[in-house]
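Below are structures written as structure tokens.
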Structure P
Amino acid sequence: MKKYISIIVFLTVSFNPATAQRMLKLNDIFSIIDKNNPEVNMYDAEIGSLNEASKGAKSWSPPEFGAGFFMTPYNLAQTKATATQKGMGAFMVSVTQMVPNRKEQQANALYLQSLSTVNKEKKQFSLNDLYAEVKKNYYEWIIIQKKIAVLDENEKLLNFVIQSAELRYKNNLGKLNAYYKAKAALGKIQNERQMLANEVQQHEINLNTLMNRDAEEPFTIDTTYVLKNYGSIDTNYLIEARSDIKAVEQNLQINKLQLNLEKAKQLPQYGISYTHMSGFGESPWLFSLMLTIKVPLAPWSAGAYKAQVESLKWEAKSYEAQRRMIINGATGEAESMLASINSKKKQVQLFQENIIPALQKNYKVMQLAYEQNTGELFELFDAWETLNITQLDYLDQLKQLLDMQVQLDKTLELK
């Protein structure tokens, strides 16, 4: 009976939603941000709005209707026919319709359809910033997990040292000269673990906020990571990859389309006007049919069009300068970051291949000497302390390398 109860309790705990936590990989978080982040949703709404607005680009202007009295005397008695003359005045209805210029319509359609392209690139630029923030929090969380693992291992080592010292002291085989330092170090480890647990919670909150979820919704992360090997910085690649550069190029294209639209607006526009008049007092029905033309380039109205064209030409020069500025800044930043990454990689490699293995061997030698009563406790503690500090220093160096990698990925817009 007890056996079955134990199985039921185990299954209940194992499948309890409160205890189970979903593991989210980086790509999982990216996908959630693509769908749920408010900033991304804002750009999607703006893009949808501009796309809908462009659908009316080729619409005609609305017709104008009118109705009223035409050449009607104030003395309404004169509107009636008499024996000698017909009535005066008429009731008039009119309709006027401007016929759109086909070139202007086409230019306007291309201009409005292109407006959303800038927001698409801005959305991608915003996503790149969000991805970088996610990776920074994610990698820092990984480093914290590795630090906690180091602290767990060091706690075991310190407990061994403390227990051995206590046992030897009871048997009059050792002194307490390093015993209390080990006890203090054990307390420090517990304090550091608490600080790291708080940092984990902060990163969890940050990532949940970016995913637009409950800030305290628990999840775990994948602690594997990749140190990338970057080639030389290619300016052509930067131009093709950077969404802010593409946004400026799209602005340049929109500027050209807007310039074409302004030029098309300078072409004459035609319209037609029809008027029908129903005469009073046996007067005949009359009509008027007229063709109208709008001349934008009349001397007294051409100034606004010319000023807008010149303004757009200066705006294009501004976009060209902005494009060059972004390319130069991104290239310099990427080159500098790449040099720093290559230097930091060598430092991390030295820790991995030389420094930490040597200190681990040193600790094992001191531990063996202490167990064989040929070494002192303070020597063993010093060996452990040096190894502990170096391991944590290595993880700090690794964190700096991952932060640099995140920054270079952001500059190159690598996901």
Structure Q
Amino acid sequence: MDAQVHHQEPNKYRWVILALLAASFLFTFITRFAWPPLIPVVVPILNMKMAQAGAFMTAFYIGYVITQMPAGILADRFGVRLILAFSLLLEGAATFVMAYMNSFDFGFALRLITGLGAGAVYAACARGIMEWFPARERGTAFGILLAAPSGGIVLSNYIVPALNSVIGWQGAFQVVGAFTVAVAVLVYLLVRTTDNIQSSGSMFAGFKVIFGSRDLILTALAGFCLMWVELGTATWANSYVKELGYSVKIAGLVLIFYGVGGIIGPLVSGYISDKLGSRKKLLIISYALIIPITIIFGYQTSISMLYLMGFIFGFCSYLANPHLTVLVSEFAGKQWAATANGTSNFIFQFASMIGPLVMGFSLDLTGNFHTVWWIMAAGPLLGILLLLPVNPENKRA
């Protein structure tokens, strides 16, 4: 088959590409969240402190943030296949070797490497969708891709404890690592490109496009505001439910309801935005929904309402994700889609560093979880203000 694909009729192979991209992105979340369920098992065995166990997640995020922008530049330069395959190989191998860690330092280094690999995946996936999918299908395609974060949280909470009970924590790391490497091999063998990659000119030319687009920067900052509430919830919802006197298992179930809502939300909203257009309006509506629902969730105490509101909260929180990514990608154009998404995700991730600290500080100060939910709800409110001046017509061909 010709490497150059005719664009009049969308190529059927695009669905194979999308399946590979979604699997790649899914495994960055399974490798990321394989650690939390194993903390109670591994900490006593390796004689670690809980702060050190938490630092393994920090190590992942350090690596994850470092590679966002460079990976975007490289994917625009060398194509999606190489960057994606190498990134998955790196995170899969590092996760596999976690089975052999015998000290905090060794584990920390491996988690950092896992993050470096995982951080390169999102930008390459965005570029792949921009190459293969016509504008009228991009909402649906990004909706499927962006069901991966919630899918990864739900799957890792199911799979990792099950693996641990059958083959132990070391076996759990080996299985997750091996499957990630297997996806890397499939990506290398099956991903093709529809475009001639930019092999000449400056690798950094994309930054001129990105930082020259006021619309793109405002949209990326609005994405930070969304991540503020999404990551805040992932960090604190568990503790909130336990504070109410429920078990760890019940708290996990609330997050599973939240995760299932987060899988369905982007699938539905991506499809709707392809049918209706007006992605900016849908983005603002979804931000407006999140504000009251965040606060309502934070005032629930009965278990049935926590399950119900958890599902609605997850559904509404993740409605916005496909529209954000489509807007960022279209403001940059196909040529710089990976650089733009790497840069915008770099901006989004600051919420994962700043948010939990701010919310933790407010908890220490007030001893009350209610303030946490109000602080979270301020994120999407600011996001709406940032989105108002954005003009979706200013997209690049």
Structure R
Amino acid sequence: MPRTRRGRGEGSIYYRPDRGGTWEAQVSLGYDQKGQRIRKTIFGRSKKAVQDKLAALQNDATTGHVTSTQMNMEQYLKHWIEARTSELRVTTVLRYQEIIRLHINPFIGQLKLTKIEPSHVQRLYNTLKEQERSNRIMQLAHIVLSAALKQACRWGYLRINACSLVQKPKYQRKETDVWTVDQCLTFFEASKLDRYYALYVLAATTGARLGELLGLQWKDIDLEKGLVHIRRTLIELPDKFVLGEPKTTRSKRPISLPEIAITAFREHRKKMFTEGHAGPKVFCDTKGGYVHRDNLRNRSFYKIIKQSGLPKIRIHDLRHTLATLLLKAGTHPSIVAAQLGHASTKTTLDIYSHVLPEMTRDAAQKIDTTFNEALRLAGIRQVTDQNDAPSK
């Protein structure tokens, strides 16, 4: 039989007598992320068999799949995160890799990327819930998987993001643990002889993040003006330390220092000179290097908490403590947001929504006071007007 070409618009189908009388078709499936054309060759014992395979490919394209890669989900997610490394913060990349390794790959990692269905995604979320993973873990799993599949659509691997067809897990923010003013003072007193006393005072009175504090240099501090300038953050990687940009654009900020922090800084600087650490780092370990967070927590912070009998909180909760105290004292949320370096006031209100009922009660009391005072003054005026009225 002569070599026969398929009709116009049908692609290329050939009869191959040199291959035992089989039929063959070559089709183009678009381009990969490098701009190279993706081709696929189909074989069949009859022309009808090849036509059916071509139709199946077209059906895959219209129902959301493009057969353009043999990668499974684990391979694709590795490829995706590597492609995004340059645009994400180092800490974000590490967090995403952790979520992928622990909470996504064990359940759908061996599925073919081009075979991923909404039902697979839903089962993943159901499994995480059954295993009592935290709401935050489930939310992050959705964020990572949805972003990865969205990029797969852009690269031409998929037509539809399966995550967009599944209801994303609900995230309920956990109320933070905070100390009272008296508990903070108890902790300060118990930590006065600790080499990181100034760090704890600064965390509780400025609301700076731990990475921002550990990345401080003496040139960032103006004790005469009572200011500390947040310009960088210390990022601790598995094998090294890196100084990076703060979390948000608004995180680069000056913060006014209360007197207790200024005093703590002066004492801390004297202590560092006594130890022989006159370098640029404000906070360093006993050898002058950057401080490991685990060492700070376990050998200092938690140890002091246990000795003082205080409720256990995280170092980061000192930041939450300050924000809560400021909001309860009536400080405007926009001022608190600027102090904390939040991207927006909405972020502040979302995180500290548990403080809002108390704030609204205070507002109601102030309204009562205002109206009661107005009513009292109105009553005085009414009596005065009556007394001043001419007698008949």
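Comparing structures P, Q, R by distance in nm of label points 7 Å out along Cα→Cβ at positions 41 and 265, which one has the largest value?
Answer by largest value of distance in nm of label points 7 Å out along Cα→Cβ at positions 41 and 265: R.
Identify the structure, out of P, Q, R, from whose coordinates helix-only ellipticity at 222 nm (-39500 (n - 2.57) for each DSSP H run of 4 or more, over all residues; to 500) was calculated to give -23500.
P
Once Kirkwood radius over Cα pairs in Å is calculated for every structure in P, Q, R, which label goes with the largest value?
P
Read-outs throughout are calculated quantities, based only on the coordinates presented, and are distinct from any laboratory measurement. Please read these numbers as outputs of a predicted model, since none were measured by experiment. Cβ atoms are built from the backbone, for glycine too; each structure is taken alone.
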